[in-house]
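Peer 1: In what follows, structures are represented as structure tokens.
Just so you know, all these numbers are worked out from the coordinates, no wet-lab data involved. Please read these numbers as outputs of a predicted model, since none were measured by experiment. Cβ atoms are built from the backbone, for glycine too; each structure is taken alone.
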Structure 1
Amino acid sequence: MKPVIGLTPSIDHEEEHFMLHVAHVRAIEAAGAIPLLLPYTKDEALILQMADRIDGLYLTGGHDIDPHFFNEEPHASLGRIHPLRDQFEIELVHRMIEKNKPILGVCRGSQVINVALGGSMYQDLAAQKDSNLIQHKQKRPLRYHSHFVYVEKNSLLYEITKEEKLKVNSNHHQANRILGDGLIASAASGDGVIEAIERTIGPFVLGVQWHPEQMLKEGDEPSRKIYERFVKEALNASTA
């Protein structure tokens, strides 16, 4: 039996239409799992039931995160937010960890993991990070690489990719700042921006700031390995 992976979608400005890029679905399918879209809800019983039914949680990209979830006022450069999505995903992260089930987050998804575990973010890198930033919102198609990230050798990410230096794509203006409970930074860009996080205790929890689902279109090998390891963890959870 293939494991079932729950995918969280984006939503339009009027909160009337869910949206999910097909690349996320194809990445999960190619790794050997069944993708299942998870609609937002405030009902904690329904969220708990979702966590019971799925074998892994995949947090996708999208709009900015409401800074009230990490006890800050909105910065002038904060983009569009959807607090319902934030609340739903944060609650689901907690339930999945309680059930010892794996989580993979990409771009915004990495930030959700961190905020759910008590961490904070740069609401806007250019305005808040005191360094000479490289370009983090690339001006080329997202399937192409943009900049390098440097992987910690004693990390889960290195174990998966066997690479100390990865070339990744980049499409974000926010990033993780102070890390939450049990999290470590497993990769960073040359300007010091955290590019990957992982949890050192409990189930498989990995967040990457880039978009591996898009790089799969160009046959990127580290991206393939990330999805395959995530699905393997979900299969193990389904048979535990």
Structure 2
Amino acid sequence: MVLQIDQFMCREDNFGVLIHDPKSGETALIDAPEERPILAAIERTGWKPTMILTTHHHQDHVEANLALKERFGLKIFGPKDSKIPGIDVELSEGSKFEFAGQPAEIIETPGHTADHICYYLPKSHVAFVADTLFAMGCGRLLEKPASVMFQSLKKLVALPAATTLYCGHEYTLANARFALTIDPTNSALKERAAKVEKLRADGKPTLPTTLAEELATNPFIRWHDPAIRKNLGMENATDAEVFAEIRKRKDNF
């Protein structure tokens, strides 16, 4: 079974994502940032959503929950013990959950928020990581410290390198410019940054990405790299300390 995936812009820089099983007709919306563009995507694709898979409680990810629930009668899934509007099914790591007949793994990734979860579909080699991991970046630490986000990112880094990653925002250009200050001698990063500049100049999205590409170019998950450690003057620091320093520098970039 091959899932069909449609990514589209919402708000100023959010991504909406519809995933659709052509055989069963089952369709899920990953988060609900804004009603109007979501309805436009549903009209364009013809995919009527049966569920919303919510990643965390921030308003720019749940704003359209109640309106879409009323319109389509869909179910809203989301993290346990969270403030998700209209939630029907609470999920935590280890929850048994399926989409279109294939297992969906719930990965708890606190850091950006205390309640953040990611959805991983191993048979389709795809993960929806929202605001935990970005292209060449990671989420701002708003509700948990760097040590917690570090452990969350380690879970995502452990996924197969070929996994396709759908992120919550179009932050790639700013992330690339920052990444070059942390890892300036990385040729793969330089090449990718140039491609991102061109894509954004042409008004094109930079996502989705793959874990393999992030492992090669994203400083937030390259805490082990000797060149990065030397550039930071942290050759003897722990991986968690290197990550925390990179996140701190991004906050002040």
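Peer 1: Quick check: 25.8 is what I get for mean count of other Cβ atoms within 10 Å over residues 101-108, calculated from one of 1, 2. Which structure matches?
Peer 2: Corresponding structure: 1.
Peer 1: Consider the structures 1, 2: one of them gives 0.05 for FRET efficiency 1/(1 + (r/R0)^6) of positions 69 and 189 (r between Cβ atoms, R0 = 25 Å, to 0.05) as calculated from the coordinates. Say which.
Peer 2: Clearly, the read-out refers to 2.
Peer 1: Out of 1, 2, which one gives 19.8 for mean count of other Cβ atoms within 10 Å over residues 21-28 as computed from the coordinates? List each step's numbers first, then the result.
Peer 2: Values: 1: 19.8; 2: 17.0.
Comparing all candidates, it corresponds to 1.
Peer 1: With relative contact order in percent (Cα under 8 Å, 6 or more apart) computed per structure, which member of 1, 2 shows the largest figure?
Peer 2: Details: 1: 22; 2: 13.
Once relative contact order in percent (Cα under 8 Å, 6 or more apart) is worked out for each structure, 1 has the highest.
Peer 1: Work out which structure the value 1.5 belongs to, where distance in nm of label points 7 Å out along Cα→Cβ at positions 125 and 221 was derived from one of 1, 2.
Peer 2: Details: 1: 2.6; 2: 1.5.
Computed on structure 2.
Peer 1: The value 15.2 for mean count of other Cβ atoms within 10 Å over residues 45-52 was derived from one model only; which of 1, 2 is it?
Peer 2: Details: 1: 15.2; 2: 18.6.
Corresponding structure: 1.
Peer 1: Now a separate question. One of 1, 2 was used to compute FRET efficiency 1/(1 + (r/R0)^6) of positions 85 and 165 (r between Cβ atoms, R0 = 30 Å, to 0.05), and the answer was 0.35. Which one was it?
Peer 2: It must be structure 1, since only it matches.
Peer 1: The value 4.2 for distance in nm of label points 7 Å out along Cα→Cβ at positions 117 and 197 was derived from one model only; which of 1, 2 is it?
Peer 2: On the way: 1: 0.7; 2: 4.2.
Structure of origin is 2.
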